Structures are given as C-alpha cells and as structure tokens.
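**Q** There are structures below to look over.
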Structure P
C-alpha cells in the first residue's frame, strides 16, 4: 500500500476536531444554499477592434472591478497548451507522497514553499483543507529551466505577468491616471505563484478549502479546473462562481483598493471543500517589491495612510500569528 499524497489533517489537527462539538458549525454559512453565478465576462479581443470597442472593453473591466472585485477574461493571449501543461506539471507535483512534498528539493524553491492546513488555527473555522506550493518567481525565472516543471512555470508566469501589467494599466487609465507605476514596481521577479490542491474532504460541508480572505496584492489571476468551489461576497451574501473552462479569473487585491482609494474593491472570497473530488488551481499574484510605497495621489483625502508592501505583509503575518486570521486594510485607515 503506497504512501498517501494527502496531508495528515485529522491527526495533526485532532485537538481542533475533538474540541469542536458537532453543533459548532451547524449555522455556518457554508451550509446555506449559495446561488451560483457567472462572473462578468470580458473578451480581451475587443481591445484590438478599434477605439470604440476598446473603450467599451476597458469600461467593462473597470466597472466589474468596482462592483464585483472579480471578473473573468477570454482571448487573454495565454495558449491552451501552456495552461494544460502547467496543470499537468502541477498535478504531478502535488500527487507526490506527502513526505516527498515536505522535503521537495528538485527545484530552487525557497525553504517553506510547501504549506498545508493552517498552523495558526485555533478553531475549525480557521482551518483550510488544502495544500500548496508558494513559489517566488525570483526562484524560477532565470534558473535556466532545471526541469519541465521549472520551464513550464517560467513560461506561464511570463505570459500571465504581461496580462496583469496590461489589466493594471487599463484600471489606472480608467481612473484618469496613465502611469508607469506598475511597470516600474511589479516586476516578474517580485510576483509569485501558488500551486493549489484541495483534497477531498469527508467532513464537507463543515470545512473550508481556503477560509474567507482577501488577497494582499494588486491583482490575482486564477486558472482553475471545472470542479468549482470558489465563492465570493457580493451585496452582502456569498455567491458561488460558475467555472468557465475558457476563462481566467481576475480579482482585485488589497493594494489596488488602497492605491485607488477604494475605487476598486478587494472582495472577500473562499473555497469550499468537496466531499469526493479534489480540486486544482494555479494563482498568479501581481506584487511589487517590498519597499514599494502604496499611497493615494488624488486631490481628495485618502482613506488609508501610506505604507510599504513590506510593512503590509509584516502586519498581516503578525495578525495571523496572534489572532489566527488576517485583518488587512483596516489596519491602515487614515
């Protein structure tokens, strides 16, 4: 009998399970009926069809970022071959035996790049039933493609980085701000990838694949499979995102909300566990260097104080260590 690929959730977190009565999560919103909805769909080919269609496309991107904090894009310029190869390499990596993943040394991944569960969790509501490799692109790009995984990640990240730069520039332009800020501060080597796997969870629907959170970057670009499970808050209630195999999902992060003075919204989202099927997703996080200062440059007063990305990350980690969850932008209100 081969070694399991799944992390030992139930044994490692047995105290959380034993200290939580069956009734603990009975009224949890994860057990409520959640409506499924399609995200606003943007055909990026419209950017190439003349001024009127380009302007309409840009306004759709901006409106979705204001009203939803999420949208999906097709004709995004990233080939199906690259996406399918990236998925295959990721599945191969995350299906390795658990101990092989914890000691993975085939690439120049930084120490601690493999993570699973929620070490800071003090209750089941804070526990994520998932595992992932957190990969800094500075460890991948320029490494010469040590193997097929490294080479594929490099190709994928380079193409997705270009997409993120274009979308960030569009969002800035729609605020009347043509700027080189993102090209100067969000370099491919300051961004990172998250290679996610959500094992089947027999405790569904009491468990989260990833607990509710917002992202701490400017933009996140997500390539997911067709299993579903992604949910977001819209108008005060949770909405399940209907998977679209042709599309990439884009969402606004905390830094863009602060940089835009709340014009664009960083929206709380989560992944719900699945009782029978595993789920895979690849997320690209569009991040600046740690010393990049985030500030509102408009005439009217800003909602947030100026802060560097490094300061923001440090505050988030402190809060997670102390409270078990991220507090986020409210720490930096003006």
Structure Q
C-alpha cells in the first residue's frame, strides 16, 4: 500500500524542510493494510494519482519557492504534530486537480454542544467523502508478542493503538452518518458522505529483541526502534556508523536532513544525554550518515525512553 511508488526517491531531491514534510505526508505508506473501516488516500481520484509526474512537478516547484506553503502554515498555530499533519494535507488538497475540498475540521453540534469534528469533506469524480486523518507513533512491547493492538503505546504513555482505532471506528468515522451531522452537511448542500480514514506514522520496535507487528499492519509501514536509557551505551556501541542527535518534535515527520554546521558532535550528544532528567519524556534520536549531496541524512530513528517506561496506563488522546 505504498502510495505513488514511482515517487519513492523524490524526497532525496528536496531540501526545504516544510516541502520535505509535505512530500512525506503525501507519499508515505499507511500503518495498516487491514482495518475494519476502509482506508482511502485523499488523492485516490485525483489526476495526480493517474499521472504521478504532475505531483512531482508540483512538489519540485514548491521546493524552488515554498512561499505559498509557508504562508498557509502561518495562518494558524500548528504546534501539535497532528494539526501540522492535517494542515499539510489541506494545503495539498486545495491544489490537487480534480478534488474540491468542501470543509476541514467541520464541527458537528447538538444543542450548542460540540460532539466532534469531521477532519475532511471533499468531492471528487467518485463522490463525496468524509476522511479522517491521523499521524501516530507507537512503541511495541518488550514482554508480549506485539500482535495485540493494546500492546502498542504512544511515547508519552497517553495513547494506545487499540483505543485510537476504537475511537476512530466508533466515534469519528460514523459521525458523518449520524443525524446530528445533517444540519452541517445541509449547509454544504450535502446529504451524505462516504467515510474512510488515512492513518500514517511509524511503529517502533524494542531493542534488542523486536516484537512482531500488530495484527493488520502494512508490510511496508515505516519503522524505528526504542530502548531504555540504561541500554543506550550498548546500543550506541553497536550502531556507531554515522552520528546521532535528537530530533525536535516539530521535525518528526520526514526523515531528517541536516547541514554540516547543524550536525552534533559526539561531545555535544554526551553532554545532552548527561543533562537529561531521569523522568524526561521520550526523546526521538536519529542516526545520520554523510550523503553525496554534502549534508547528513537520516538512516535510522530511535526513541530513547526513561528507565521505568511505560510508567503510566495509557488513556485515549486525540491526535
């Protein structure tokens, strides 16, 4: 389920961080190939799906001049990764040929109370669609097989894969078919919409003994590893080809690309590790290797978690 397989290498041509993130959002594979609800790439009926070269041309034009994308992102706060992901999709859908974006984050209310939102309503040649979008990162278990969805937890211990999928299936996706949604749909001259989702992200496997993927995982899903801080010296000794440095949360989407002046030295990394508090939140680190283009590019990503992780029972959270 790799969308646009002909464009797999396109990100190597892109250097603008926001354009790289946009390309990652549009081109990365979904986490799952089998779910109770249908998955639908938002571009399924766009000209871009039939002629991927035109999508590549659009992204390359943004690489030359990202002003319109930067202006779009500046129009609202996108501090949360999930909101940033949605805003990138919205920008692309406004530009996608053959797609009319009817609404984004459409609130559904009853008696003045907000029951939820529809992430996207769009129209294409296959009809009107209600799409739910999510970007998720989950860490697999050390002591269970990994096949059970409930064993996959977010890095902050406040999100669990089974809970997220249940919330999508039982609340978010059926929302557009509920009677409470009719007034909001009627304002857009709509009577119904086909509901589907698109779930992107990464699954992180424990080191040194990886678990199996969760049931229904896409064989092409993006992956990383995770380990406790006490295990870092042994892990780093076995994975010393290149250099390691932390990745800010805002840069968790596309694989990192770092200019030489921004690359951390081994001494800087050690000082940073020494300064981490024992209960510091999970940190995402990337291993970088020198590229023919002269910069340093990500070849692996790892979550470094506190020694007592997971220290809390995961509860449902919104993306």
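**Q** Rank structures P, Q by mean count of other Cβ atoms within 10 Å over residues 109-116 and report only the one at the top, that is, the highest.
**A** Evaluating mean count of other Cβ atoms within 10 Å over residues 109-116 on every structure, the highest lands on P.
**Q** Oh, and also: Identify which of structures P, Q gives the largest calculated value of distance in nm of label points 7 Å out along Cα→Cβ at positions 77 and 221.
**A** Q
**Q** Okay, next question. Which one of P, Q has helix-only ellipticity at 222 nm (-39500 (n - 2.57) for each DSSP H run of 4 or more, over all residues; to 500), as calculated from the coordinates, equal to -9000?
**A** It was calculated from structure P.
**Q** From which structure (P, Q) was P(r) over Cα pairs in 10 Å bins from 0, in percent, for residues 69-180 alone calculated, if the value obtained is 12, 34, 33, 18, 3?
**A** Working through the options, I get structure Q.
**Q** Comparing P, Q, where is mean count of other Cβ atoms within 10 Å over residues 133-140 highest?
**A** Once mean count of other Cβ atoms within 10 Å over residues 133-140 is tallied for P, Q, the winner is Q.
**Q** State the single structure among P, Q that was used to calculate mean count of other Cβ atoms within 10 Å over residues 245-252, giving 15.9.
**A** The read-out was computed on structure Q.
**Q** If distance in nm of label points 7 Å out along Cα→Cβ at positions 13 and 269 comes out at 2.1 when worked out from the coordinates, which of P, Q was used?
**A** P
**Q** May I pose another question? For which of P, Q does P(r) over Cα pairs in 20 Å bins from 0, in percent, calculated from the coordinates, equal 30, 61, 9, 0? If you can, show how the numbers build up before the last one.
**A** Details: P: 30, 61, 9, 0; Q: 30, 58, 12, 0.
Derived from P, not from the others.
None of the figures in this text is laboratory data; all of them are computed from the coordinates on show. A quick note: this is a predicted structure, and the numbers were derived from the prediction, not measured. Cβ atoms are built from the backbone, for glycine too; each structure is taken alone.
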